[in-house]
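Bear in mind these aren't lab numbers, they're just calculated from the coordinates by the rules spelled out. Because the structure is predicted, anything quoted here is derived from the model rather than measured. Cβ atoms are built from the backbone, for glycine too; each structure is taken alone.
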Structure P
Amino acid sequence: MVDGPVVETGSGRVEGLDLGDVKAFKGIPYAAAPRFGVPAPVPGWEGTRPAVEFGPAAPQLAPAPGAPPVWRPGDGLDCLSLNIWSPDLGAAGLPVMVWIHGGLWKHGSSRMPQYDGAVLARSGVVVVTINYRLGFEGFGHIDGTADNRGLRDQIAALEWVRANIAGFGGDPFTVTVFGQSAGAASIAFLMSATKGLFRRAIAQSIPAGHRSPAEAADVTATIARAAGVEPTWDGLAALPPEAILAVQDTPVREGFTAFGPVVDGELVTGPPWASTDRDVDLVCGYTREEYRGQGQPAPPGVDLAVVASSVGLTGEAAEDYRQGFDDPFTAMLSDALVRMPTVRVAEAHGRSWVYELAWASPGLGAGHGVDIPLVFGIPETRFAGRYLGSPPPASFGPLSAQIRRAWTAFAATGDPGWPRYGAERRTRIWDVEPRDVDDPLAASRRIWSVPVEGLG
């Protein structure tokens, strides 16, 4: 007996959950994942498939010591699924928002509670969250097979949305992709590689980071050597995913991850700001203290000139940070890791709206990731607790509601509610009292030689 809502997809019927004002469908397969291969079509099924539980995560280690594992070896490799929250299955074309999670290209899953789409869907949009392959399985380079399998998974998910989302009340031609960190960088890369699959994009905290073919080959060689196999498809495919996970961080000497999109000349031609499609409307932004939430505070007596050199700056730049910022260490690393890459994307894209999230959470200030509970409107998760504490500050609710209104308005109309980023570099400052200002990162842009003349 069927109790939940049922929708027909191209592969067969799925039965979801009735949450009252929102209907949810979880763990719908959108593609198959051949080991180290490009995503393949999903075999169809007879009858009605339950869609009431999240699918397995991509193979990965726990994100931090003591954190609960998202994936265990028994979960296997069949991870390419998506989840849908719809406020009206019978609607004639609601805006669609497709979330791509972050996690250093090696962590994360759409099953994580901070990505539950119910609150956002109540604003009148169909919300989709996806899994994609991570770490070596998704981004490791192997001669003879395609690079950037994780990005190709994302494209397969967007193709599934184009073909099927109308049955869930969504408009397949009014799709906005949104994502944070590695998910935001994914969006930047996808803009020039997915003509027509999405109309708008929201990229929250775009990091630097991509790999040349030679760099990616070196990572593969190091991992294979640590695992005791040849760096070939046969050698690596003979290993279970947990054996690769056990050594996949071996190449990390500085930074946070050995992985990132590989310049393959097809999907990825260079850094995120080299991949742009001006037919896509883009909201992009950063948090004021991006480095908080990613790394450790400045050690006592830190030599700022050494830090500057490590990110490609000069000793003169270190002095500029000392003179111009209250916390020069955090400002420099925030610029290097996220703020300058995000601004470079905005400068290159042209059709952009830019924001800075300045709201200071009680736990990690305006650190990397604080935007996630604000965008999804969920303050109660373990993830959100690192930033918000319990109970969350009184200002969280009103600010979250304003950001969600801006995101969903942009998905519906292409207007987030503040001026476009033009010659004055007008930027929305999200804080207890949101406001719009001109060029809040002018000093940083000068240090990094990001264009300071007006945009044409």
Structure Q
Amino acid sequence: MRKSYQFTVSDPAKFKQQLFMWSRSFEQLVILDSNAHLSAHSAFDTAFALGARAAIKCQAGEAFAALQAFRASHPDWMFGYLGYDLKNELEDLDSQNHDGLRFPDLHFVVPEKLIILKEDSCTFWYPQELADQASSDKETIEAIVLSLQTEKVDKEPLKIRLRTTKDTYFERFAKIQGHLQRGDIYETNFCQEFFATAAALDPWQLYQQLNRVAEAPFSTFVRFNEHFIISSSPERYLQRKGTVVISQPIKGTAKRGSDPKTDELHKQRLQADPKERSENIMITDLVRNDLSQLAVPGSVQVTALCELHSFKQVHQLISTVQAEVLAETDSVDIIKATFPMGSMTGAPKVAAMQIAEEVEDFKRGVYSGAIGYFTPEGDFDFNVVIRSILYNAARNYVSFPVGGAITAAANAQDEYEECLLKAKAMRQVLEGIS
């Protein structure tokens, strides 16, 4: 059981920043930040899950069963991630590509201290044995003095490299097109890795920089000892509230214009582009099919199709699929029925994943997976791990993969340039502070 300690915050933005600075002392933490993006589906603005009363981490094999057992024995809040390669226990697949990061495929913690911000209200959810620390923690956090200047340290610039050369990308794009023309698949997501070695980074500073550049609605900062995830994801994978489940796949991307007139033109072109819309509709249909496996018959519906959403770096097309499930339906079973998310796989799902594994040069790991939380009641909310920097501080290895949907109508040069556009914010931040 947890006790709550609630109070009003006079300056929520400042208090959130003070909380962030205070969190540096924790070796296990998950921060979920909506960056004030208004949504009818949001449960809070920001959550800080700090420390670990209990933890589970494992590789694909029996990971979902282990997660179910862990949840049953810890009916509490849980925060963490699901790696993309959990697909290998759901289907007859494997992952033999290069893995420079070496993250577990699944990692969740039951936090010691949970702090939730919503508008000007802050709630500390502490276990009984730590409840008497809430008041003193609040005083410590409020006493933190925020510096207006970022300390700069002279370092050698990071040498960011692409694991897949441009020529190789075009060759493998042609291979994918062969599969499309034969009818093996209708769409697959082809990803490539930007990476750097000998990378001595400050992940907290990195997150602040990326968050300022992107201000994404599903931003996350995760530290599990030496493993860091710094994400500016714009995409929700899956949410459960009671018996209602929603998924919001993104497919369709356009760059922002340099002025309002050009920006509006980019939006109109994206909304009217048959290739971008077909990508989105195919994945929306796949998500409908995934959800129908556990949904109440007749309850799956598309409540928004190819809606345009604008972010600081790009415009995107987002659809919303909603379904009703029985109250007794296990939350982990819902995730198993829909994982990995269709926006990062393709259709048909298994064949698309097989082909992606063949043409890609790296193990996706956490990338293309999901970060989020479970409530004690079994509700959950997870993002899609895209627009994210992954860092192993023990190995000084940093990675930020990007990808895009390939259909029969796709053009290799356009898809390659879209990858560069998606990588822009991460590369800008890494090269700026390295």
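Looking at FRET efficiency 1/(1 + (r/R0)^6) of positions 266 and 362 (r between Cβ atoms, R0 = 30 Å, to 0.05) for structures P, Q, the greatest value goes to Q. P, Q: which one has relative contact order in percent (Cα under 8 Å, 6 or more apart), as calculated, at 13? Working through the options, I get structure P.
Each of structures P, Q was scored by FRET efficiency 1/(1 + (r/R0)^6) of positions 210 and 418 (r between Cβ atoms, R0 = 30 Å, to 0.05); the highest score is held by Q. Figure out for me which of the structures P, Q the number -8000 belongs to, where helix-only ellipticity at 222 nm (-39500 (n - 2.57) for each DSSP H run of 4 or more, over all residues; to 500) was derived from the coordinates. Computed on structure P.
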